Structure I
Amino acid sequence: MHSFRYVKGQLHCENVALADLAQKHGTPLYVYSQATLTDHYTKLDQALAPLDHLICFAMKSNSNLAVIQTLANLGSGFDTVSAGEIQRVIAAGGDPRKCVFAGVGKTEEEIAYALRQDIYSFNVESEAELKRISKVATRIGKIAPIAVRVNPNIDAGTHAKITTGTYANKFGIAFEEIEGVYARAAKLPNLRLRGLQMHIGSQLTDVKPFQLAVTKVAPLVARLSAKHGFDFFSVGGGIGIVYQDALASGDAKWWQSKAGKRVLTPQLYANTLVPLLKPLGLKILLEPGRFLTGNAGALLTRVEFIKKTGKKNFVIVDAAMNDLIRPAFYDSFHEIVPLKKKAGATVSSDVVGPICESGDYFAKDRPLPKVGEGDVLALLSAGAYGSVMGSNYNSRALAAEVLVNGTQSAVVRRRQEIAAIWENEQTVSW
């Protein structure tokens with residue numbers, strides 16, 4: 001389920017007309033649905049009820065404080081990848097003791113900060129990192145909880161830039177080496193070997209790669225747990241969402257696109273993995289990001305010009321790749337719809353932004369309703385890896401963000417002032 005739909009020809013988020021938000025707050029504008037965040041978290045949490053589990057939201061997908069607060073209030077933990085993200089959790093009222101700290105390049109300062117916040121566990125990516133955590137923990141008189149990230153060498157079949165579970169990726173330690181790594185880690189001071197972690201990739205819409213990975217890794221977990229007294233096994237994140245036909249998928253059949261292609265649901269995920277995980281007798285951690293936030297957000301953008309060449313119909317909008325980089329970076333698809341529903345024939349169009357890069361586009365040769373200057377479009381399924389990956393390229397201000405709750409809406413990030421872009425810079429006397 002998501003909460004973006006047409007009501008009497010006007011696109012709404014929950015019970016708020018998006019045209020009203022665009023008029024009041026300007027564009028580009030991110031809009032998030034609290035009901036969708038809540039619904040997706042609750043469905044996943046309920047599906048996993050047979051297991052002792054903790055959902056740790058991968059906040060790299062969306063680190064807005066109001067989004068974090070919404071999920072923290074539901075009981076969520078957090079998957080963090082920097083000291084800054086841990087600080088964001090605390091600023092939003094989240095519990096650092098429910099945080100796991102991932103990433104291949106943790107600094108000594110970040111490790112010390114995380115230890116002082118009593119985080120749940122470090123997800124360790126290398127033996128060099130194990131030694132560094134041990135050294136820092138010994139220096140400050142802390143016991144560091146750790147889980148080594150195993151690389152199971154499972155090809156998730158996703159985009160090359162978001163696959164993480166093969167030996168060609170920078171993440172984790174090879175499956176065959178893990179038992180030796182734990183044996184050596186057990187001899188290092190000030191470490192608590194708390195569990196094992198894996199993550200094979202993102203935007204997986206088939207349960208099979210998860211099933212293969214868990215089937216392969218679960219016996220390893222059982223052996224290591226018997227030796228080292230584990231508390232948990234983290235199966236990572238990666239549950240995919242609907243991008244194509246996302247608007248048509250917002251009803252009770254949200255798991256099925258208009259074209260009839262089924263995607264992975266929490267219940268199917270749980271039905272497949274719970275029988276494999278329950279015999280371990282451990283707490284199971286999950287680290288979903290996109291699944292919780294992706295369909296909960298949209299980017300609103302205003303049409304500035306229509307430019308026709310001999311071969312193309314360009315719809316030039318005020319949002320750009322600095323606002324939503326996924327199409328330029330991953331060739332990703334986002335459904336694009338006008339805020340006011342339009343009938344009639346479609347026009348093959350390239351939707352492009354104002355940045356001076358040929359890669360600044362949101363769609364190419366996309367059949368779209370005929371739109372004109374001043375119309376506002378919504379780029380759907382933009383709640384994950386959208387605003388959080390924004391930049392000031394071309395000295396463009398970061399977009400504002402709004403959270404909707406029923407009939408209410410609130411600005412949860414003000415539009416950046418232009419002068420704030422260079423406020424930490426200065427000229428020099430020479």
Structure II
Amino acid sequence: MDYQTALHYLYTLGHETLAMKLGLENISCLVNEMGRPHQTYSSIHVAGTNGKGSFCATLAAILAQASIPTGLFTSPHLINLTERFQYNLNPITNDNFCQIMSQVKLIVDNLMANKQMLARPTFFEHVTAIALEYFHQCRAKLAILEVGLGGRLDSTNIVSPILSVITSIDFDHQQYLGNTLSAIAREKAGILKPGVTALVAPQQKEASKVIQEVAKEVGSPLIWLDSEEFSNTPDNPDKDGYWKIKYSDKSLTLGLRGKHQVMTAKLAIRAIEILNSQGFSITIDNIADGLKNTSWPGRLELITSNPNLLFDGAHNPHGVRALKKFLESWLLEKQYPIKVLVFSTMQDKDFSSMAKDLFPLFDLVILVKRSDPRAMEFQNPSSEITSLTKQILVVENTSKALEIAYSKATSQGLVMISGSLHLIGEVKKHLKDSQQPYQEKPYGI
């Protein structure tokens with residue numbers, strides 16, 4: 001099986017979200033037949049609404065500095081599916097991916113033929129199985145696994161972790177997880193396991209109550225991250241939007257922009273402390289170097305070009321509020337003459353709330369009608385939406401949106417890409433395919 005054949009097979013299984021089936025029966029059957037590869041290494045299981053990907057990337061960067069063989073499984077990807085499977089911060093090769101995909105498909109075909117499995121596993125169940133086997137083949141000592149959606153019935157929830165982590169919980173994916181914060185929190189807290197320590201970021205009161213209830217029910221010891229831990233944070237970032245935190249009498253610079261990454265870094269440090277208490281050996285220098293060198297594409301990622309490009313995958317109201325706080329000071333500092341927002345989101349998102357926070361910061365907003373069946377179509381925006389900024393355009397595709405954005409922003413302006421990680425992936429692929437000259441800004445310059 002070559003790479004394109006493997007991709008074709010996976011995508012014929014249906015849309016990753018629209019065709020998903022929450023539950024652990026199929027993935028359990030599949031990994032059992034594969035020899036339970038996830039039991040050959042320790043796992044850290046991460047759920048939450050916002051910040052879980054950044055947390056996973058930060059933790060993986062610190063562990064890389066400590067030379068601990070580590071697998072990292074995240075979603076979604078931006079350009080290539082192989083981005084989801086990393087070992088020691090390097091994505092899986094196409095050859096390794098195809099080899100494991102062939103192995104998984106053969107097992108699935110046999111299970112289906114023998115009627116041991118009544119329905120073919122979903123896209124995400126397949127990629128979860130690939131990740132678990134890949135880390136086994138790499139002889140990982142530790143794997144960081146990000147939940148795909150929810151937690152309780154997510155296919156990653158078959159692992160028995162040495163640490164569970166819950167990042168900030170807010171409203172998102174209500175059609176799958178429930179319409180109240182309590183219901184959503186209960187699904188996220190479904191990753192808690194008996195006797196396994198759970199590290200929890202600061203939460204809203206309603207979510208905190210549910211997490212405590214679930215932890216008590218299953219017997220999972222909780223460690224809550226105090227928002228004031230590790231000394232006070234400096235009042236302002238540096239000129240490029242990077243913050244510092246103080247820990248163990250050291251000033252540590254973060255490699256991810258935005259004040260919201262301060263909490264991510266603190267959560268990662270506390271996770272490292274827990275790992276050290278369990279027998280790992282990770283130094284303060286490892287922490288400092290890992291924080292500084294964390295890379296997480298598409299999250300306040302600045303590319304200097306003509307015009308400048310800023311990517312951020314804020315895809316729900318909570319994420320957009322964090323982006324707004326960053327932009328309010330960033331745009332004041334940078335004084336871009338023209339600011340253009342290229343925006344897309346999914347049909348199930350609170351578009352009105354996101355627009356009210358984000359659109360007034362820009363001179364022009366370009367709404368992209370993407371081909372994804374989940375994407376919002378933006379037919380005739382209401383007067384309430386159009387009044388939020390000087391001009392709003394609705395365009396048919398990403399290529400046209402970029403063409404307009406570049407012409408309007410001019411060489412010294414800013415083009416912001418946000419609202420959907422899938423949109424960011426399309427833009428990055430367009431730039432790559434068109435060989436558009438751009439250069440990622442080096443750290444600290």
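Quick check: -0.71 is what I get for log10 I(q)/I(0) by the Debye sum over Cα atoms at q = 0.19 Å⁻¹, for residues 51-106 alone, calculated from one of I, II. Which structure matches?
Matching structure: II.
Which structure, out of I, II, was mean count of other Cβ atoms within 10 Å over residues 115-122 calculated from, if the result is 15.2?
II
Given a value of -8000 for helix-only ellipticity at 222 nm (-39500 (n - 2.57) for each DSSP H run of 4 or more, over all residues; to 500), calculated from one of I, II, which structure does it belong to?
Answer by label: I.
One of I, II was used to compute relative contact order in percent (Cα under 8 Å, 6 or more apart), and the result was 20. Which label is that?
I
A value of 3.7 was derived for distance in nm of label points 7 Å out along Cα→Cβ at positions 139 and 211; which structure in I, II was it taken from?
II
Compare Cα Rg over 2.2 N^0.38 Å across structures I, II and report the one with the greatest value.
Greatest value across I, II: structure I.
Values quoted throughout were computed directly from the atomic coordinates according to the rules given, and no laboratory measurement underlies them. Because the structure is predicted, anything quoted here is derived from the model rather than measured. Cβ atoms are built from the backbone, for glycine too; each structure is taken alone.
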